[in-house]
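Novice: In the part that follows, the structures are each spelled out as structure tokens.
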Structure 1
Amino acid sequence: MVKIAICDDEQLYLDETRTMLEQYAAIHEIAITAEPFSNSSALLDRIEAGEHHDIYLLDIYMPGISGMSVATELRSLGVRSPIIFLTSSTEHAVEAFGVDATHYLLKPYSQKNFFGAMDKAMESISTHAEASIVLKVEGEYQNVSVDHISYCEADNNYQHLWMNDGTELMVRMTASELYDLLEGFGLFHRCGRAYILNLNHVQKVTTNSAVLKNGLELTLPRTAVSGLRSAFFDHFHG
């Protein structure tokens with residue numbers, strides 16, 4: 001089931017967009033649920049409460065909080081869901097690139113253009129889904145983006161996953177079990193028994209540590225440093 005949020009203060013476009021989504025779903029034989037929002041405040045409340053959709057269709061020009069502000073908030077929270085802007089002007093096209101928008105549809109948009117935008121969004125969902133793992137955190141299963149994992153720290157049969165926004169997830173599994181899940185993404189290197197590092201978050205490797213891009217320095221066994229240095233070089237120059 002693909003969850004889609006439509007936010008537009010014009011009822012005409014809310015209705016037309018829902019109809020096009022139903023047609024798209026029928027043609028492509030996919031299950032969707034389209035949730036309409038007539039104002040951005042209601043959508044933001046849901047986002048800030050931690051409820052996210054798979055695709056966002058956002059009108060840019062709305063009273064109060066604009067669709068661009070909603071998109072900015074989504075990205076600041078680390079939500080990577082595709083965003084399709086619905087607008088009557090090209091004025092914000094450059095800003096749209098800044099929030100990694102999937103498409104920018106000018107009103108009134110045709111079914112052909114809408115379907116093209118949805119094709120891109122669905123492709124993006126598929127790509128993002130491949131770059132994630134499902135972990136049991138505090139009794140609940142969560143879909144965790146591997147891009148957002150900065151490093152993992154072992155604590156016996158528990159692993160602390162430190163995310164790039166500073167938050168921590170703790171899971172009950174061994175370091176070997178976790179590394180088995182992460183190794184195939186080509187981003188991670190295991191340093192001794194204590195750490196698994198996301199190489200995209202490493203700034204530099206010293207004689208006895210790894211310095212992350214957020215400024216944190218992790219002291220490593222000397223036996224692990226040479227392997228990390230080789231993996232770090234190969235990751236960016238291989």
Structure 2
Amino acid sequence: MLQIVPTPIGNLRDITLRALDVLQACDAVLCEDTRRTQTLLTHFNIHKPLYRYNENDERSVMRCLEALKSGKNCALVSDCGTPCISDPGWRLVKAAVAVGIPVTSLPGPSAVACALAGAGLTGGAFTFLGFLPRKPGKAAKLLMQAASLKHPVVVYESPYRVVKMLDLIAKTLGENIPVIAARELSKVYEEYIRGSARELTGRFKQKNKVQGEFVLIIDCFDTSAPQESLDEDSDFEMP
């Protein structure tokens with residue numbers, strides 16, 4: 001059996017009792033980074049064989065699949081949050097289902113759900129885009145398509161590219177469109193930073209160093225028609 005196990009996005013106390021039971025009972029843990037997963041397991045005094053799962057390496061996927069086919073009960077984790085949601089895992093799940101291996105998914109920590117709950121924008125529909133393509137043209141096209149639905153649009157971004165992403169949002173959807181930047185969720189320095197796309201761009205540009213992983217929530221309820229943006233085939237890539 002393959003069991004998908006969400007792990008804390010920051011605060012280790014957010015792990016569920018069921019997740020601990022599965023990790024304690026499984027034969028092996030398939031993980032994104034063995035070092036980070038070992039730190040998590042050691043904290044909870046769990047000792048299991050760890051196998052690195054590389055989504056982009058077909059041999060890695062096949063090795064993990066062979067372990068499952070041999071009868072091993074495996075837990076799949078990512079570095080934090082729920083596997084397969086903007087994190088590795090879906091290729092293995094698809095392969096396991098294709099050969100009839102039982103798959104179950106545990107509920108648990110998710111950055112997108114956590115950020116939306118704290119944003120106070122909607123209790124209903126939203127559009128989740130995860131990490132956008134590096135090419136600004138392609139990213140802008142996805143933003144415009146999502147914004148046209150008039151639901152909040154949620155994207156993930158790293159601290160190294162968040163200024164460029166906010167600038168792209170301002171150029172694509174309008175400088176005054178409201179954005180909530182949620183960072184360091186569940187950690188000591190958790191904060192929700194609110195303002196227009198242009199205001200947040202300027203605010204982060206002034207910082208010597210931007211830290212923390214970001215969930216950006218774009219309030220598209222009252223947005224006007226998206227502005228003309230960069231050509232989708234532009235060769236410029238965000239670093």
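We did not get these values from a lab; they are worked out from the coordinates using the rules stated. Model, not experiment: these values are computed from the prediction. Cβ atoms are built from the backbone, for glycine too; each structure is taken alone.
Novice: Determine which structure produced the value -0.27, -0.35, -1.12, -1.25 for log10 I(q)/I(0) by the Debye sum over Cα atoms at q = 0.07, 0.08, 0.16, 0.18 Å⁻¹, calculated from the coordinates; the candidates are 1, 2. Kindly include the intermediate steps, with their values, before the conclusion.
Specialist: Numbers: 1: -0.30, -0.39, -1.07, -1.23; 2: -0.27, -0.35, -1.12, -1.25.
The read-out comes from structure 2.
Novice: Which structure, out of 1, 2, was mean count of other Cβ atoms within 10 Å over residues 134-141 calculated from, if the result is 19.2? Display every interim value, and only then the final one.
Specialist: Numbers: 1: 10.5; 2: 19.2.
Source structure: 2.
Novice: Which of the displayed structures (1, 2) returns the greatest value of distance in nm of label points 7 Å out along Cα→Cβ at positions 118 and 166 on calculation?
Specialist: Working: 1: 4.1; 2: 1.6.
The structure with the largest value is 1.
Novice: Figure out for me which of the structures 1, 2 the number 21 belongs to, where relative contact order in percent (Cα under 8 Å, 6 or more apart) was derived from the coordinates.
Specialist: On the way: 1: 10; 2: 21.
It traces back to 2.
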